[in-house]
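Some structures to go through are shown next.
Read-outs: derived from the displayed coordinates by stated rules, not from any lab. What you see is a predicted model; the values in this text were computed from it and never measured. Cβ atoms are built from the backbone, for glycine too; each structure is taken alone.
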Structure 1
Amino acid sequence: MSRQNKPIRSDIAYSMPDKLVVRGFDLPKELIGVLNVGDFAWLQLTGSKPTTEQSRMFNAILVTLAEHGITPSALVARMTYLGAPEALQAAVAAGLCGLGSTFVGSTEGVARMLYEALPPGQPAGEDLRAKARAIVEGYRARREHLPGFGHPVHKPVDPRTTRLFHVAEECRFAGDYVRLIQRVAEEAEKSFGRPLTLNATGAIGAICCELGFKWQIVRGLGVMARAVGLVGHILEESVQPMAGEIWLRAEEEASAHLRNPGC
């Protein structure tokens, strides 16, 4: 019995000899030289151009995620470039592979956590503080890390978080999800008996809920943004290298006790 083929369909873009259309817009005539990269990313994800407020908020998120110094993803990219300088794209891809539940990609965990507590389109209903308390208690009972909290450098306040919430207020995106993550921060501090940094990924996860993005795509914003930062690191590595020094020093220091067992 032959299998009936399913329709193959995409609504994103198509091209012809004299035309290229993206999300219903003529790329050369209506988008090139008109939209910045952030606004184009919004168009790609949503199918419509952003409002002024959406543009400012979305671009603020991308700028926040683009760069954070010599992070593990930047190190991986630089080390990969050391081994394969002919494949810049491989170095960027290597760095992006590390965007997960600990670095950058924790935005996804935050968005999922908040959506589970407050499903999209559902009024806040009961007190947000009660929802926040239930979130914290649930994670503690399961012995799971609370996504969006903690940072090795920014303590007790992540300055990026403060700024993102300020922009969210100005752009009118500081709704129930932003308030909920802030209540989670307060309840977590009570539960753990110490301040827990509400980091930038926590803020971004909440704001992405305000913007209506599905939690499954939220990590992708970090992938988009960090790719920009990694290209910058590879450019610097090409003229001001550090990967070789890191490799040699790590090799030397990691095996020093074997070469000098008495030390």
Structure 2
Amino acid sequence: MPLYMDRHFVEGATHHTVAHAHEMDLNIQHKHGVKFLTYWFDEERSTAFCLIESPDKETIQAAHDEAHGLVPHEILEVDPGIVEAFLGRVKDPTPVDTSESPEDLIDGAFRAIMFTDLEGSTLMTTTLGDSRALHLLHVHNALTRNALRETGGQEVKHTGDGIMASFADVPQAVDCAVAIQRAFAIHNAHNADEEMHLRIGISAGEPIEEGGDFFGNTVQLAARLCDHAEADQILIADEVRDLCQDIELSFSDLGEITPKGFEAAVHVYTVSWQQM
């Protein structure tokens, strides 16, 4: 059956009430021929997202209506591999000990998306040769993935000369970008003839945007910020900056830019990662 994600706006709901609604969905799913796999809930933003196997959207609406009356605002057909890459799971999390309640393990679906881009990767192959350029690409991959592992980032895909990653915690995404740039700076200090320089862009959002596709605008904005960044620079969207008030880093206001493919201007900041 097709896989769908739906979006609910549930003002005033708590983790307990949404967990109860999910349980009611599970209790009647057999009557409608659907399977409720898992859900995400963000109490601060009052948003819940359900992942369901269903023959069609109308059946999901009918099942939700019978179970608890919380009919979704939007329903989007999704790819299970893409969902797992961005959100980290496609089924309910399992408690590791008896002291944990399943509802305590449910996270929100809001994610920070990060793109990295290795400057001059094509020229690097031309000037250094295939073998040496491939070696440097492996070094690039190792440095980037080490930072992802240390900061809780999840690699979504390798873009050939960079990596797209997802973070459940926005400040951790910025921490990761800083760790990556500092790792490359250390590499460059010890390898003057094999320097590598990265551009990084970070945005943040929810999986189903109004009238959009799965993380559509969020992914596009992160990619455009990466494109707009200069070598050794980290560019972040204003929403990312707003969620990093407690990070001990300096941010420089670049004002507004209008990224390619966007109608409205976006306020952007750079992260001063060189401060130790």
Looking just at relative contact order in percent (Cα under 8 Å, 6 or more apart), which of the labels 1, 2 belongs to the structure with the highest value? 1
Hey, FRET efficiency 1/(1 + (r/R0)^6) of positions 20 and 84 (r between Cβ atoms, R0 = 35 Å, to 0.05) derived from one of 1, 2 reads 0.60; which structure? 1
Entry that produces 20.8 once mean count of other Cβ atoms within 10 Å over residues 36-43 is calculated, selected from 1, 2: 2
Comparing 1, 2 on distance in nm of label points 7 Å out along Cα→Cβ at positions 4 and 68, the highest sits with 1
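1, 2: which one has FRET efficiency 1/(1 + (r/R0)^6) of positions 52 and 196 (r between Cβ atoms, R0 = 35 Å, to 0.05), as calculated, at 0.55?
Only one of 1, 2 returns 0.55 for FRET efficiency 1/(1 + (r/R0)^6) of positions 52 and 196 (r between Cβ atoms, R0 = 35 Å, to 0.05), namely 1.
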Note: helix-only ellipticity at 222 nm (-39500 (n - 2.57) for each DSSP H run of 4 or more, over all residues; to 500) at -12000, derived from one of structures 1, 2, originates from structure 2
Of the structures 1, 2, the one that 15.0 was derived from, the read-out being mean count of other Cβ atoms within 10 Å over residues 12-19: 2
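For which of 1, 2 does Rg/Rh (Cα atoms, Kirkwood Rh), calculated from the coordinates, equal 1.05?
Only structure 1 yields this read-out.
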Using Cα Rg over 2.2 N^0.38 Å, for residues 148-219 alone for the comparison, can you identify which of 1, 2 gives the largest number? 2
